1. 20, 19, 14 is what came out when semi-axes √(5λ) of the Cα gyration tensor in Å was calculated for one structure; which of 1, 2, 3 is it?
2. When distance in nm of label points 7 Å out along Cα→Cβ at positions 49 and 97 is calculated for each of the structures 1, 2, 3, which structure yields the highest value?
3. Matching task: -8500 is the computed value of helix-only ellipticity at 222 nm (-39500 (n - 2.57) for each DSSP H run of 4 or more, over all residues; to 500). Pick the structure from 1, 2, 3.
4. Work out which structure the value 30 belongs to, where relative contact order in percent (Cα under 8 Å, 6 or more apart) was derived from one of 1, 2, 3.
5. Of the structures labelled 1, 2, 3, one was used to calculate distance in nm of label points 7 Å out along Cα→Cβ at positions 17 and 33, giving 1.6. Name it.
Structure 1
Amino acid sequence: MPKENVYRLQARVNEDTANAARLGFPDWAVVMCFYAALHWINDYASRQGEKIDNFGASDSSQHSARWKYVKKLARAKNWGDLQDAYETLFRASITARYLKDLEGLDCSAREHYAKYGVDFAFDCLKTIKNRLES
């Protein structure tokens, strides 16, 4: 049996970590769902023989190049749900890590995600996996 792609392996590890963090550390569950999704994207690109670096300008970040890749892939395959799920996870992970959009709410990201839940993050990850796993 061929060895599993390192990106797929890391995606699974990150998803396991997200599940472990789900109840006590919901902010980190969101972050780990995003990073699992990121590695599913990398895995898919790798299996297609594509380099995500080629999708960004020389001065763009890896995240920017990956976002361009996701948008191109979603358009080509008519997978709007893939693009929506990835964008949702990206934005939620920014909120969890940098408190984006939580300024002035007088709560931590952990409190925010404990109150509003993280099921959406796992749903987004499932959408991405369903599109890219095979």
Structure 2
Amino acid sequence: MCMEQLIEISKALLTPLIAIVATYIAWQQWKTNQQKLNLERYDRRLHVYEEVIKILSIILRDVNASMEDLLKFRTSVSEADFLFGPEIPAYIDEIYKRGLNLWRWNQEYRDYTQEKPDGYDHKKVVDEMHKELT
């Protein structure tokens, strides 16, 4: 074999080799982008989880949540519909609704030192507060 034939064979093999290398690089980039997407999704899901833990901690600590806390919670977990299946947003809605009900019953609650309005039923208020916590 002469040198010219080797050069021709090298030229013929160079194009498929470049195509194979380019395909491998494209596959690596796709794989990296998939991993990056999964990491970003994880970070966003973790944020929702942290906000749920935060509002539940407030409710369990204070047996109440302020309207500000509830509204902040609602806005901070608003993207849960896009990050999770239907069961997680439903659970978040349940937390929010129970928090609102607990807030409302805490607004009506009167202890022995406070003047009670007409028609005030202490047992009903306490039972409703208990129901929202269980």
Structure 3
Amino acid sequence: MKGIIWNCKKVKWKYARNEKIFAEKCILLYICCEQGDGKKQMKETARRIIQLNKKRYLRETLVIFPYAHLSNHILEQSQAKELIDGLVERLARKNQLKILTMGFNQSKEVLIHLLPHNADVTYFSY
């Protein structure tokens, strides 16, 4: 499981059917589930998000962006969706984050305003 965690000023996305979704002052998680990933990697990812948010970001909203382009060993879509759903459930139990998830394999326009400091971005690989 690979990902990039961003401290983000705002994220907006719009699906082809014109449904618009918006989040401000949030954490943006690009996540890629890889072959061989399971509960262990999902739990480590949840732990890392919680840790960063408590120590550094202090945000109330998390936007999850399934992003297969971080690997060439991607997990089959239905299995990746199960892992991400498990991540959402775990984070909801362990933290007070509002969680928004972008759809898998859907056409969408995305506008992202990232914060500029080195401490505002973290990469992980489990």
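1. Attributed to the structure labelled 3.
2. 1
3. Numbers: 1: -23500; 2: -28000; 3: -8500.
Among 1, 2, 3, the structure yielding -8500 for helix-only ellipticity at 222 nm (-39500 (n - 2.57) for each DSSP H run of 4 or more, over all residues; to 500) is 3.
4. Values: 1: 30; 2: 20; 3: 41.
Of the options listed, only 1 reproduces it.
5. On the way: 1: 1.6; 2: 2.8; 3: 2.2.
Label of the originating structure: 1.
Bear in mind these aren't lab numbers, they're just calculated from the coordinates by the rules spelled out. None of the values given here were measured: they were computed from a predicted structure. Cβ atoms are built from the backbone, for glycine too; each structure is taken alone.
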